[in-house]
Structure 1
Amino acid sequence: MKQYEHVMNPHQAPLTTEEKPAGRELDMTADVSLQLLEQATDGVVIINERNEIVFFNPAAEKLWGFTESEVLGRNVSCLVPSVYRGDHDSYIYKNRKTGVNRIVGTSREVTFENKAGDYISGEMSISTALLGPEKKRYYMAFMKGVTEESHRRKLLDLQNTVFQAISNDMQVEDVADLVCREVESFVPNTVSAIILLDENNRLSILSGPGLPRRYAAALENMSLTEGDLAALGNDLSEANSIVWDSYRSLGISLGLHNCWASAIKSRNGRISGIFALYSRNQYKLSDWPQKIVSGCVPFCSVVIENYEAQQHISQLANHDSLTGFLNRTAIHKVIKSMIDRPGDNRFAVFMIDIDRFRDINDTLGHMNGDAFLRAIAERLKMMSRSNYILSRSGGDEFVIVMPDSDEERATAFAESLIKAMQEPIEIAGNLLVVSLGIGISLFPENGPDGESLLGHAEIAMRRCKKEARGGYCVSSTADNRAAQDRLLLGSALRESLAKGMLNLHYQPQVDIKTGRLYGVEALSRWKHPTLGNIYPSRFIAVAEDTGQIETIGTWSLEEATRQIIDWERKGLYVPTVSVNLSAAHFRNRGLPALIERILKERTLNPERLTVEITESVMMDENEDTMEGLAAIRNLGVGLSMDDFGTGYSSLSRLSRLTRLPLTEIKIDRSFIMNLEHDPNAQAVTTAVIGIGNRLGMTVVTEGVETEAQLKLLQGLNCDVVQGYLFARPMAPADMLAWSQDAGRRLEASISEANARQSGQPA
């Protein structure tokens with residue numbers, strides 16, 4: 001025990017300051033104390049006032065891999081990871097100087113580096129004492145290796161953290177960064193990366209905060225072969241050869257010396273990515289980092305699946321599924337960003353419509369019509385430069401935004417488009433020559449915002465199609481006068497509202513399982529004494545522009561609730577009436593009180609009223625709107641998401657959808673139009689119905705016009721349908737007659753069809 005005399009001897013105070021109890025059987029001499037420490041199962045390390053190791057028991061030798069003679073007299077930093085050695089002494093001296101114990105007197109989990117360069121986790125507790133006549137401060141650490149247990153616990157905690165983050169709508173990229181940083185803390189002096197494998201078998205970095213840029217760039221230029229994918233499918237650890245063996249020299253030049261990696265499989269068995277952990281240590285570590293990597297693979301798979309779902313939804317939210325171009329919602333955002341760009345900013349907006357496209361659909365069918373649209377889109381893309389922005393804004397309408405353009409450049413491009421379309425397109429064995437109507441507006445000449453620019457381009461396009469097909473028109477002062485006409489229409493609307501010249505028509509909604517009347521949707525109609533019938537698509541837009549939309553909404557609520565009471569007196573019971581309200585209504589704090597007042601005046605059960613909201617309401621997450629929706633639902637009134645999925649914007653905000661107190665979602669008729677022929681429309685419809693069912697909402701499908709559509713919807717477990725197959729929107733008196741005749745026959749017909757389908761007697 002001579003080598004420990006400088007730690008403790010019979011003439012020095014023991015490591016404890018307690019008095020020896022009377023009658024003690026064993027005299028705790030220094031030698032006995034040291035023998036106990038020597039034989040302890042935990043690793044024991046004692047350092048002196050110079051931070052030199054003065055005691056190192058056999059358990060410590062086993063734990064660190066150093067012999068006693070190799071460490072005695074050396075600075076204790078030789079036992080900590082190399083990445084922390086430079087600062088280690090300063091931590092100890094800070095405690096010596098201040099006496100503030102942040103680590104001393106506690107037990108905590110730490111990571112150390114053994115002789116082989118491997119990292120070991122352990123439970124460490126540190127105590128300190130002043131020893132000898134000079135009262136020199138010594139530190140004693142007890143270390144218990146808990147590597148395997150520790151890793152399992154850390155991985156479980158990380159998994160729970162990841163799942164919690166995803167459920168709280170944290171951005172997937174941020175979740176991936178969290179995983180990488182946490183794993184890097186498990187294994188010091190490492191960098192980790194989550195690498196995606198796209199549908200083209202190309203690698204891309206989802207997260208790698210510490211990965212050198214040159215190395216990341218090298219990986220992102222790599223495409224996997226079918227042989228690579230087969231190897232990964234058989235052995236996930238083959239990922240090491242993919243992300244390391246081929247780049248070892250580059251990695252070493254950038255300070256990376258070792259790698260552990262595993263392929264990531266999605267639930268369907270597809271290789272969706274790779275998780276890699278790179279070490280800056282020059283010597284090879286043991287295999288436990290590979291166990292860490294393998295343990296991360298299951299929740300990395302969840303992270304990637306959520307990322308891919310998010311990307312898919314984003315694609316749907318901003319792009320047209322048929323052509324891949326931006327949709328109407330997205331093009332508005334792009335134009336706004338271009339307008340907001342500082343400096344002398346000029347650009348042209350093209351509104352392009354295909355002449356007589358309806359004839360193609362009617363003659364060749366919707367599938368061939370879609371093929372024709374895709375061919376048009378490809379030709380437009382071919383004619384456009386890489387910085388042009390292309391959008392499909394409607395059925396056969398396209399928008400192109402041409403940056404840095406004046407009228408001369410814009411018209412030259414329009415002429416090139418018209419010329420390019422003279423080459424026939426073959427569809428279903430037919431050679432079709434395309435004729436376009438093109439309207440052009442210019443920023444800033446034709447408006448200060450996207451709505452104005454698109455509106456002027458559309459007016460110019462309509463003028464072009466009216467005057468001469470197959471040409472182009474630039475927005476003019478005459479078009480600007482058309483915008484003025486909208487203001488005149490707004491004035492006429494205000495007068496008509498004051499004189500009660502608007503009325504409501506009602507379209508039946510039918511329970512798909514029973515054929516019974518589920519409810520009706522109230523739809524505004526306007527017949528002006530001099531202007532004639534004005535379509536809702538026109539006057540609703542004017543009402544929104546002129547601030548009259550709330551007045552229309554209030555009138556609709558009062559009239560619709562009055563009507564179902566009147567029907568009931570005449571023998572027609574309508575379970576519920578749906579009334580459309582605008583986003584402006586829901587920003588009004590007085591809306592819930594208004595609805596409550598109307599229901600009380602009518603003595604109407606709140607369940608018989610459903611308020612339809614638009615997607616813009618869902619996007620508006622201000623406090624007043626959310627509180628208003630909750631208050632309306634608390635009254636017992638139903639809340640319906642109208643035209644769910646239009647432009648796919650709702651699908652990009654599913655997390656918001658779940659936070660709204662909705663009772664019903666309505667699938668827009670644009671999906672149903674091609675339901676029989678378009679697999680994409682079928683997929684979206686199936687998804688929306690599934691979402692509604694899982695969220696406990698009634699799913700109403702609009703625009704049902706054929707028996708085939710009805711049959712498909714029955715197979716998809718849709719709840720309620722409405723459309724021309726059953727009835728057009730009709731006046732109250734016609735609705736009464738319909739219920740007594742066509743409605744009863746419809747109920748019997750659907751009941752009989754369902755019975756046949758189920759094999760039960762009708």
Structure 2
Amino acid sequence: MDPSNTMAGASAPAALQVYQLTRAALLLVWDAAGVPPRTRLVAMNGGAPIRTRFITTRLSLAGHGSRTVLALVHHGAPLDAAGLSVRDLDGHVIAHEEEAWRGEPLPFDAARLLSGLDPSQRIAAARFVLTNCPAVLQLSHNADYVVCCRELLSELKLKAQPFAPRARVADSYVLCECVTPKRLGQQLSAVVMGGNAIARPLGTPVACPDPRLPAGLQRVAVLLDTSGLEAAPISLLIFGKDGLAWRSGTVDGSAVPAVLDWLAGPEQPSRAARWCLSAGLTQLANERPAAAQRLIHEIEALAPPAAAASVSRSPALNAGLTQAIATPAGLLVQAWLSDPHDLVGAIAATSISGRKTLPIDGSAILPPPPDAPKSSRGFAALFPAGGDGTRPETPCQIELILRSGHTIEIGEGPEPLRGAAALDTILKTPLQAGAIPPAVTACIEPAVRALIGSRMAATTPLAVHTFGKLPRQPRAGVVIPIDADRAILAAHEGLSAAMPERNGVERVYVLIRPDEEAATTARLADLQACYGGGYRLVVMPGDADGASGLNAAAALISAPVLAFLGEGIIPEAATWLDALLHALAIGPVRSLVAAPTLYHDGSIAAAGADAAFDALGRWEIRNRYAGFPRGYPALVKAAAAPIAATGCCALPRVLFEAVGGFALDYLGWFHRDADLAARVWQADGHTSVAREPYVIALRDEVPQAAGDSALARELDRKLFEARWRSFIEAAGAAACDPPRGQPTAVAKARPRHSRPRKRAA
């Protein structure tokens with residue numbers, strides 16, 4: 001050793017011990033008095049640095065001082081006879097091998113590695129060798145390394161207890177359960193060790209209390225990757241904050257039931273198993289999306305729902321969970337609470353990734369569910385995604401935190417809802433008029449907007465089918481959204497067969513339910529064989545919005561004029577398109593012309609709209625002539641209208657393309673129609689309602705769509721007013737005066753592709 005390399009006034013370098021994990025992997029171990037300063041270390045061989053992967057840890061000795069362990073892989077020059085050393089970046093020797101090198105390092109000695117360490121530090125040393133070294137040094141499938149791990153495990157003198165395989169997941173994974181002491185905590189890590197391999201499980205182990213277990217114990221579930229492990233007994237090592245649990249068992253995939261069979265069996269899955277399965281499949285979906293997504297869908301459909309929890313009903317405190325939905329913005333929780341003594345201070349969501357809390361005073365007030373006590377109130381809270389808090393894709397436990405610090409569980413989440421299903425569920429949230437602004441702004445609106453953002457990405461058709469021969473030089477193109485209603489589809493085809501010059505019309509049907517693709521294509525093939533003609537079918541993803549389907553269909557049309565005919569809307573006469581094109585031709589060049597829509601009794605459902613003040617003094621869109629008779633004098637001739645419903649309308653294709661088609665960020669068709677009219681207005685265009693043709697809305701008895709809910713209308717109203725304030729003022733200037741005394745009545749918004757609702761004149 002060169003004395004010039006030691007630090008002036010510093011103690012002599014520590015004695016270095018070198019142990020062999022494998023032929024190339026070494027452990028460099030040395031003890032130091034006190035706690036040496038944190039510094040970057042460099043392993044030296046014959047005066048030259050060993051340039052390789054390495055990892056270090058520092059352990060506290062039971063008496064005083066510390067032990068540093070440096071693990072590295074050496075594939076370079078032979079080890080120098082003068083021994084190895086460890087230096088800092090300034091070249092000062094930290095530790096040096098005192099004995100001359102004799103060609104080989106010492107064999108791994110677990111007893112010497114763990115000597116002088118208290119129990120917690122012995123566990124820390126084992127965690128370093130068993131969990132950190134395999135990943136960094138790439139030792140997972142090295143048989144010599146596994147032998148060293150078994151020696152280390154034996155030296156810890158732990159007693160192996162069994163684990164139980166529960167279900168086989170996605171071919172190579174097995175869901176396993178075991179019982180561990182609660183002192184391990186709930187933030188766990190694990191490795192699984194076979195005869196010649198050591199690996200990490202999929203995700204992290206999930207620990208949950210189980211009332212069926214004795215006090216001091218908890219249930220742990222883990223998803224093991226068995227692809228590199230033999231069926232012989234394997235060791236599952238579960239590390240907690242201050243402890244280690246050793247579990248042993250046999251994992252034979254052929255003898256373990258498939259996950260769907262297990263879920264359908266008589267055994268009720270534990271909370272730990274359900275949480276572990278959900279979190280594991282979410283991670284697997286990122287690695288194997290196709291297979292994992294199919295399995296997730298099947299489990300969501302077939303698995304029994306978790307039992308709902310609620311606070312025991314008492315005069316002092318009643319509470320329960322209404323729903324918990326995962327969104328890209330975070331976890332949206334809706335619950336109800338009766339707390340006359342102000343006992344509750346916060347609401348918490350606790351998952352395997354941690355806990356996140358929100359003050360109960362900052363939550364949005366909602367109406368309580370129908371089955372809640374009369375004295376209760378509903379509320380909503382949004383736990384933001386990201387950071388160290390709750391991840392929306394992981395299962396979690398929803399709790400109330402009393403001001404004393406005591407916690408009360410009220411349920412589990414999130415619910416197995418994604419995409420359109422999650423959005424529809426949120427939009428059906430009941431709202432109180434006085435609580436709409438804080439509820440929408442604080443938590444519900446961010447969740448809805450995040451889901452809309454995900455929906456807007458689903459704009460590419462899954463398939464385009466062609467039936468018959470398409471026209472070569474079409475004079476117009478018609479876009480018609482459809483569903484599985486065979487009667488309405490047949491009515492469209494029958495009407496089209498009677499249409500004058502139908503061979504000059506491009507027709508494109510739009511289907512946003514891909515599960516109905518096979519039945520719809522078969523039905524259209526039959527209708528084409530019966531009526532002839534040619535047309536196309538565009539199939540959109542299930543999470544797509546109706547507007548994206550219309551835009552995709554319009555992009556396929558080459559005709560100079562586009563016409564749109566809403567779902568469930570049928571023209572009175574086969575000449576409807578000619579009448580609409582005539583009204584378009586006699587108007588300004590940049591025009592959108594709409595046909596008036598009738599109820600079954602012949603009264604007006606929609607004939608344009610104006611802007612007006614609502615009961616709260618806000619600008620809102622008001623339908624014209626809703627409920628008036630079809631022969632009302634104001635409708636005898638074509639009239640300009642600031643807003644024209646697009647249930648049956650026509651406009652030049654270049655104008656539609658210039659304004660960007662239908663907007664995708666609205667929830668209902670009422671304000672989306674208004675948005676299209678506003679963009680036509682912005683492009684110096686003109687909107688009007690034609691004298692004819694009349695069209696009939698066939699559906700009067702379908703359930704209210706989520707896009708027509710109070711929440712959806714409020715969100716759309718806010719978006720439209722913020723985006724088109726100047727248009728609203730221009731449209732409303734001639735239509736209505738500011739409210740004086742009594743508030744102005746506002747016509748109810750009607751979704752574009754669902755039933756219109758009749759209103760008294």
- Query: Where is FRET efficiency 1/(1 + (r/R0)^6) of positions 221 and 357 (r between Cβ atoms, R0 = 41 Å, to 0.05) largest, in which of 1, 2?
  - Reply: 2
- Item | Which entry (1, 2) yields the derived value -14000 for helix-only ellipticity at 222 nm (-39500 (n - 2.57) for each DSSP H run of 4 or more, over all residues; to 500) | 1
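Ranked on percent of Cα pairs over 14 Å apart, for residues 365-444 alone, which label among 1, 2 comes first with the largest value? Please report the intermediate quantities before stating the final value.
Values: 1: 65; 2: 74.
With respect to percent of Cα pairs over 14 Å apart, for residues 365-444 alone, the highest-scoring structure among 1, 2 is 2.
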- Query: From which structure (1, 2) was Cα extents along the principal axes in Å calculated, if the value obtained is 117, 66, 59?
  - Reply: 1
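Read the figures in this text as sums done on the coordinates, not as results from a lab. What you see is a predicted model, and the numbers here were worked out from it, not measured in a lab. Cβ atoms are built from the backbone, for glycine too; each structure is taken alone.
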